[in-house]
Structure P
Amino acid sequence: MPSERRFAFGRNWAAFLAGLDESRITEAESSLRDMLELDDLTGLRFLDAGCGSGLFSLAARRLGADVVSFDYDPDSVRCGRALRDRFFPGDTRWDVQQGSVLDVPYLKSLGAFDVVYSWGVLHHTGDMWQALDNICIPLAPNGRLFIAIYNDQGVASRVWWWVKRTYCGGPVGRAAVCGAYMPYLFLRQALKSAVTGRNAFAAYKSHRGMSLVRDWHDWLGGFPFEVARADEIFGFYRSKDLVLTRLKTTNANGNNEFVFAAPR
């Protein structure tokens with residue numbers, strides 16, 4: 001890959017899976033149904049490009065899809081296979097592979113998919129715009145592309161690039177970043193709980209079924225790191241004749257979410 005410094009995404013996901021429960025899986029399913037505007041995925045082929053923990057591959061499989069999951073990180077591949085074997089042992093309709101979205105021959109070998117899903121992945125490849133281009137290769141005519149890309153916040157995003165690079169520079173850098181930011185992140189959630197009267201720590205898993213602490217590590221260490229404005233992503237895919245059908249934007253340190261429909 002283009003960058004030698006890389007966050008250990010797979011190890012982070014392995015820790016996340018230790019706390020996976022039914023409520024998180026249900027929230028992941030709900031997220032897919034909402035953004036794809038489909039009640040179920042029966043009869044569809046679903047590609048999870050950069051599958052991470054495998055949670056959304058599991059959600060898609062439970063919604064009826066035939067699933068192919070892949071990730072560049074060997075630990076993430078192991079997470080996906082462990083999740084498949086736990087919930088769908090011996091299943092022939094869910095394949096988990098090691099691969100890269102920057103590998104064009106590999107993507108071509110996978111065939112065509114009705115849903116191509118890559119949430120919070122392509123900006124971590126080290127070559128985001130090439131990855132955004134390549135992800136269209138396995139998209140079937142009339143298929144849906146569901147991606148999430150970090151929002152460009154200008155100077156703030158450049159600062160976060162250096163923070164993430166420092167985190168991934170070794171144990172000293174990781175300790176320095178965690179020591180500087182973790183207390184602030186915990187305090188922010190505690191204040192949110194006090195202001196709203198709701199446990200913000202417990203409520204976080206209702207956001208796509210994810211884990212707050214694991215997402216914090218992903219955010220602080222997620223390197224390589226690239227960003228884009230929502231209009232840049234829209235313009236990029238409009239030039240490929242893809243039609244935007246769903247959009248969720250953020251003004252914060254988060255992802256803009258997009259669903260595009262491919263031409264027939």
Structure Q
Amino acid sequence: MRLLEVERLSKSYRQLGGESTLAVHEISFQVDKEEFVSFVGPSGCGKSTLLMCIAGLIPPSSGTVKVKGVEINGPPPNLVLVFQEYNKSLFAWRSVLGNVLFGLEVKGDSSREAEGRARHLISLVGLEGFERHYPWELSGGMQQRVAIARALAYGPEVLLMDEPFGSVDALTRLELEDTLLRLWKELKTTILFVTHDIEESIYLSDKICVLGRRPSRVLLRMDIHLDRPRNQLSTRSDPKFVELRNEIYRQISDETIK
């Protein structure tokens with residue numbers, strides 16, 4: 001049984017005046033346990049809408065989302081979504097430790113062991129020593145690390161990430177990519193990652209779904225056969241990496257100029 005199955009999912013938004021806009025059109029894919037799958041496509045193509053439907057935060061207009069064979073009709077308990085706007089998702093009145101502990105409190109776990117797990121996750125995301133700091137005392141990249149640690153504290157089987165590194169500088173983005181890969185390897189979480197950055201999608205993923213312009217649909221599915229662990233210099237200079245990047249770029253650019 002697949003961990004996640006999306007079958008012919010479509011989403012339309014009704015506008016004032018009764019007209020509707022089709023954002024996502026009959027997208028289908030499957031995800032196995034512990035896979036890292038990215039969705040890449042042009043801005044405004046419906047990537048975030050797709051992720052929100054998978055998260056159960058908005059209902060699809062048609063099609064289904066199944067987790068372990070069970071169709072969802074709301075936010076499933078074993079999926080967690082990390083947003084791009086980390087500064088709006090963190091609790092300003094809670095410390096780093098308090099924010100991460102929230103993910104455990106939601107599950108009803110406020111034990112001493114829970115605090116130990118929260119501190120371990122804080123260490124994993126590179127924030128050891130900042131447990132008592134508040135979000136407004138941290139840089140953007142550090143705040144996003146807190147948001148990721150809080151999501152992982154919940155213990156999700158599937159972590160959904162909506163352009164989580166889109167609001168940080170280029171160097172911080174590379175650091176966060178490597179942090180995420182370390183977490184994924186250690187915690188064995190399945191990740192669905194939305195991005196408009198082609199190279200980021202290749203660097204992180206086992207598989208990529210290339211999406212076309214709105215209404216979003218799958219143009220191409222790619223398996224990424226690059227050695228792990230990955231390195232920002234050697235992996236990105238690998239001829240196979242360059243070939244994959246060029247193929248994805250051709251697909252998206254050909255679609256955009258139609």
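Quick one: distance in nm of label points 7 Å out along Cα→Cβ at positions 6 and 46 came out at 1.0 when computed from one of P, Q, so which one is it? Going through each structure in turn, the value belongs to Q. Structures P, Q were compared on FRET efficiency 1/(1 + (r/R0)^6) of positions 86 and 238 (r between Cβ atoms, R0 = 41 Å, to 0.05), and the highest value belongs to Q. Taking helix-only ellipticity at 222 nm (-39500 (n - 2.57) for each DSSP H run of 4 or more, over all residues; to 500) from the coordinates of each of P, Q, which one would give -11000? Answer for the origin of the read-out: Q. Figure out for me which of the structures P, Q the number 54, 46, 38 belongs to, where Cα extents along the principal axes in Å was derived from the coordinates. That value comes from structure Q. Source structure of the calculated read-out (FRET efficiency 1/(1 + (r/R0)^6) of positions 30 and 70 (r between Cβ atoms, R0 = 25 Å, to 0.05), 0.55) within P, Q: P. Work out which structure the value 0.05 belongs to, where FRET efficiency 1/(1 + (r/R0)^6) of positions 142 and 190 (r between Cβ atoms, R0 = 30 Å, to 0.05) was derived from one of P, Q. Attributed to the structure labelled P. Among candidates P, Q, the computation of distance in nm of label points 7 Å out along Cα→Cβ at positions 14 and 38 that gave 3.8 used structure Q.
FYI, it's all coordinate maths here, none of it is from the lab. Worth saying up front: this structure is predicted, and the values here are computed from it rather than measured. Cβ atoms are built from the backbone, for glycine too; each structure is taken alone.
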